[in-house]
Every structure is written in structure tokens, then in C-alpha cells.
Structure I
Amino acid sequence: MDASETTRWCRLLRAIHLCHRSIRGKLSVVIAQHNLNENQFLLLEVCDQLATAELDQRALSREIGQSPSLTSQVVESLRQRGLVQLDRSSHDRRRQIVDLSDQGRLLYTAVTQQTECLAEELFEDHSCDEVESLIKTLEHLAQRCDTPNSRGKVA
């Protein structure tokens, strides 16, 4: 990696860090109004977006990028609040599938309506195509970071 690539890498890292910190701060204000933390909100979001995928806790932990033990704690806290329900998989009765309850779906909808205002503010100077391109690029980078390279090391 030459100096210009290192500089570009550092600029990218700094930009992602600053955006991440700012977005998390703004999001935390909204979700705190609903007695949610970031991990709980992300779990509700994944359950909503991937509702037909029959996600168990292991799959949820991969999707959210957190440990299985933390995911288990988050699922249990949301279950106790009646926001998620655990059901047996229709394909494998040994697996417990995590799904939003009706109450969880209502809460998630209320929170996302508020977060849409944040998104509009954040992306007001960008077209939908630009935002979608950014999302796809970041998703691709995240996937590459978790994929072993030819030497067997994660990027």
C-alpha cells in the first residue's frame, strides 16, 4: 500500500467514524424516548426487514454484528417487554425463530417514523440513487472486512 492509499484509507476511516458517532448520537435520543437502546433497536430492525427469513438468535447475531450471548440477552429483554416472540421453525422444530410481536411491530413503526426525519435531514443534499449507492458500498466493505483473504486472514 503506497502513501496515497494509506491516506485514502485513513480519510475513509475518519469519515466513517465521524458519521457513525453522529448518527448514533441522534438515533439514541429518538430510541431512548421509547425505552430502547441501540442493540434493541437494531434487533427490531433486522426482525422487521428480514421477517420472512426465519432468523434464529445465531443468525440475528451475525446480521447485527454482535456476540451470540449479547444477542440472547437483547432477545430476552425484548421478549419480556412483549416486543418479540419466539416460535419454532416450520422447517426445523429444534430452532427457535425470533419475530416481532404485534406490539413490537407497532413500536418499531413509531420509532422509524421519527428516524425518517433524521434521515431526511442527513441526506437532504443527496439523491435516492446516491444514498442507495453509498449503502451498497458500505455493505460491500463490511462484507469484505468479514471475509478471509487468500492468506486466510480477515481483511
Structure II
Amino acid sequence: MGGAVLGGMCFGLVIGTLIGAVLIRASVWLYNKFTGGPESPSAVPSPDFGKACGIALATTGANFVVNLIMGMMMGGAAAAGGASPQGTQIVAQLVSLPVSFFVAAAMLMLLLPTTFGRAMLVALCYILVCIIVVVCIVLIVVAVGFALHSR
């Protein structure tokens, strides 16, 4: 049983890294589109797919470590204060959103030759691309559901 769980986690990490790489490349492309193209003085160089995979994997690892530490600190503080586990979990997730954003921007700054400000804008483009992808998937699922239901 443990081997299957570990195998599933590794499979998920590989698939997540590949998807993250595509999303990073799309985010850099979108940022460059907003700033006047890849030849613009404020453009961010587009990473090749391998480098984008490395950025996605490094960002996932950094976010894991940072959020693990934050979770332990918040869990300890909540236990000492007698707070409910559900409320603590919600607060921890809300706090982790901006922290994860800044960690992603920092990783982009470190792994791409760009400034922190531009990396934050690329991270915002990443969020925008993710929202667009999720909306498209939801629309496809709803359309298929309506098509199957109307038969």
C-alpha cells in the first residue's frame, strides 16, 4: 500500500512539473505580450521547456518547505491558544496564498535573469493563465454534461 502511495505521489509530481512548465512558459509569453514583445527592454527571457520544468519543480519544493514551516508554527500557536483545528486550517490556507505568490516570484527572479518586480508580474500572469485554463476545463465539462444529459 505504501509503495502505491509513493508511486502515485511521484507520478503526480512529474505530471504537475510538466503542467507547471507549460504554464510558466505561457505566463512569460503573456507578460512579454503585455510589455511589448520579447524584444522589449522590459521583457523576460522565455525559458526552454527543460528550464521551465526546473523552475516549476524548484518552486514546488520551495513552497512545500515554506508552507510546512508556516503550518507547524501556526499549528503550534493554535494548539497553545486553544483554537479550533478547522479555523486554524482556514487561516493557514489564506496566509499561504500571498506567501506562495512571493515564493514563486522569488524563484522566478532567481532562476530567470529578471528583477523581482518583473517576476511578480510573471507570477500574476501565471495566476491569470491558471484561471483561464480552469475556466476552459469547467466549460468543457459543463458542455459535455449538457450534451450527455440532453440525449
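Only the coordinates and a few stated rules stand behind these numbers; no lab work does. Note that the structure is a prediction, hence the values are computed from the model and not measured. Cβ atoms are built from the backbone, for glycine too; each structure is taken alone.
At a glance:
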| quantity | calculated |
| --- | --- |
| Among I, II, which structure scores highest (criterion: distance in nm of label points 7 Å out along Cα→Cβ at positions 54 and 134) | I |
| Volume of the Cα convex hull per residue in Å³ - structure with the largest value, from I, II | II |
| Given 0.05 for FRET efficiency 1/(1 + (r/R0)^6) of positions 78 and 142 (r between Cβ atoms, R0 = 25 Å, to 0.05), calculated: source structure among I, II | II |
| Answer label among I, II for the case where distance in nm of label points 7 Å out along Cα→Cβ at positions 70 and 94, calculated from the coordinates, equals 2.8 | I |
| At a computed 28, 23, 19 (Cα extents along the principal axes in Å, for residues 30-85 alone), which of I, II | I |
| Among I, II, which structure scores highest (criterion: relative contact order in percent (Cα under 8 Å, 6 or more apart)) | II |
| If helix-only ellipticity at 222 nm (-39500 (n - 2.57) for each DSSP H run of 4 or more, over all residues; to 500) is computed and equals -22000, the structure in I, II | I |
| When FRET efficiency 1/(1 + (r/R0)^6) of positions 46 and 62 (r between Cβ atoms, R0 = 25 Å, to 0.05) is computed for each of I, II, the largest belongs to | I |
| Structures I, II, by FRET efficiency 1/(1 + (r/R0)^6) of positions 6 and 102 (r between Cβ atoms, R0 = 25 Å, to 0.05): label with the highest value | II |
